[in-house]
1. Determine which structure produced the value 0.30 for FRET efficiency 1/(1 + (r/R0)^6) of positions 112 and 192 (r between Cβ atoms, R0 = 35 Å, to 0.05), calculated from the coordinates; the candidates are 1, 2.
2. Match the computed value 25 of relative contact order in percent (Cα under 8 Å, 6 or more apart) to one of the structures 1, 2, and report its label.
3. Of structures 1, 2, which gives -9500 when helix-only ellipticity at 222 nm (-39500 (n - 2.57) for each DSSP H run of 4 or more, over all residues; to 500) is computed from the coordinates?
4. Can you spot which of 1, 2 the value 3.7 was calculated from, given it is distance in nm of label points 7 Å out along Cα→Cβ at positions 16 and 256?
5. To test your reading of the models, identify which of 1, 2 gives 26, 25, 20 for semi-axes √(5λ) of the Cα gyration tensor in Å when calculated.
Structure 1
Amino acid sequence: MADVITFGEAMIRLAPPNFRRLEQTQSLDLQIGGAELNTAVGVARLGHTSSWVSRLTDNPLGRLIANRGREAGVDTSHIVWTKDDRVGLYFLEFGAAPRASSVLYDRKNSAIAAITPGMVDWKTVFTGAKWFHVTGIAPALSSTAAAATREAMIAAKAAGLITSMDLNYRVKLWTPAEAGACLSELMHWTDYLITTEEDIERVFGIKGADYEEAAKKTAEHFPLKAVAITLRENPLVWKNTWTGMVWQQGKTLRTRTYEVEIVDRLGAGDSFAAGFIHGVLTGDLQKGLDWGVGTSAIKHSIPGDFAWVTRDEVESLLKGGGLRISR
């Protein structure tokens, strides 16, 4: 029994060290990453119990992924294991201005792409839980994964859980039209949408004069409680400004803007979701926004997809903690 349930794919991440390109590297650094598992880790690090649901191949690579999730404090007892299919991989090249970082996926026919409705006992999974989180990546993996995501969302609402979705549009997985058709339906079982202004336009075709109007139009178009938008300005690959906002019932909530020196930006949006969930569960929407942006600001400084943050350091940052060495 866990407070927060997430559902989706996790992959093995392989990256050349020292800014090398894949074509020139002789070694690869191994990490584990996947949006929903990343969020489950962040939630656990902030003091809640979390469980990640997925389908994995029962081989050393699948067990490696599950082991890393458990190491970070996430319950993996609801994983559907199979002897078939494969584990997905992705390769990450770290860039530096003017060369952007880039990702090469090798995830076709992964185990979770073959998940179907009925494989997961959602009634058991959701027993005693408070929140269900998913992203737009899971339903993009296959038509059956989309059907399983729909099944999970309906079951979560029937069980009385709060639900959230990070839109997370991936152009390499499906077209805007395909994403729009699928994710528009899933909005009917979503309480909180986490997204970017760009993804709102690409997926739903909703445009606004600015991000605030885009959030307002989205919240009015779908039966959502609120829309949270993360805001990034990236004049350089390794130095960005980072903040967010929430629109709810005619009111805009704002929070601090952070200058972040980026060690690894992958998983930043997922750590925002984790902090947002923590803040709403323990306070209100403003706390959710504050903790979402604060948690993800710190995540930028941590290698790997997982947010190896502590609750105390996020709290210190929110109180205005400085950059003097901690002794």
Structure 2
Amino acid sequence: MSEDVTILAIESSCDETAAAVVRNGREVLSNVIFSQIDLHTLYGGVVPEIASRKHIEKINQVIEEALKKADRKLTDMDAIAVTYGPGLVGALLVGVSAAKAISFASGIPLIGVHHIEGHISANYIENKDLEPPFICLVISGGHTHLVVVKDYGQYEVLGRTRDDAAGEAFDKVARAIGLGYPGGPKIDKVSKEGNPEAIHFPRAKVAENEYDFSFSGLKSAVLNYLNAANMKGEEIVVPDVAASFQKSVVDVLVEHALDAVEKYGLKKFAIAGGVASNSTLRATFEKACRERDIAFYHPSPILCTDNAAMIGAAGYYEYITGARSGLDLNAVPNLKLGER
């Protein structure tokens, strides 16, 4: 193995077609993302078949562009890393098939990467000092996981959502109050004009596991509030509803996460995933961590969304431990963190 390890990474788990070239797990030489948000906005959410078709159209283009921007050839790569789960099965299959074809044709080793492990690893790219162990909260449209990162590639899941993920709740509430898709950024923006104390929405706790999350009841509470207001002819102040809903989500996320940090005695905490770019969430965590003398880490917004650089970072740490995938690698839409 050469001193430097350069990895071509591919990500296609949902509605972003992405490729990146990453060196030694923390240096991004290129990070190309083709987003389908504008296309799926027409339908109010991601349409799996449309996403898969668009991935097929774009996958070769983004790989070629990633290599070009990095000023590297395929023969310069030490490995091909690709997301193989969890995600939309059709979308995953496009990335996995492309990665396997490149590996087969070139003889370059193949590494299957867990999507959530990728989100966690996004923190390594901009925080050169961050090393395990630490606790990470992964919050996105499809996932809400509270994880102890014991070592590179070694995880203990403390809690996960029992129903809607946090990002999914943002999307559904945004649609209900007329903001449209994608809900997270729109609620974040309009909430700045609202009063987060205007309406008290519930903060759910799961009796069986103090670190699990549940946002379905909160979503229903917002819908019930809107229906009751409409039936009574009362004015609905959208910024107040958005800000109050957002505060309820943020309160639960912060409470669960920092309770775990204190209990496990780890003074390092990170966030990851699409919802981790929410400005209110970041500000609340920054304040809470500062008050508790906890080091707080978070990726830039571009690395919070689905991207291939994070897959390259995770793939590097798999590569140096000797992990390799065969050409029988398949998409696993419900892959659990820690499984291979």
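Please treat every number below as a calculation from the coordinates, not as lab data. Fair warning: this is a prediction, and the values are worked out from it, not measured in the lab. Cβ atoms are built from the backbone, for glycine too; each structure is taken alone.
1. Structure 2 accounts for this read-out.
2. Of the structures listed, the value fits 2.
3. Corresponding structure: 1.
4. That value comes from structure 1.
5. Derived from the structure labelled 1.
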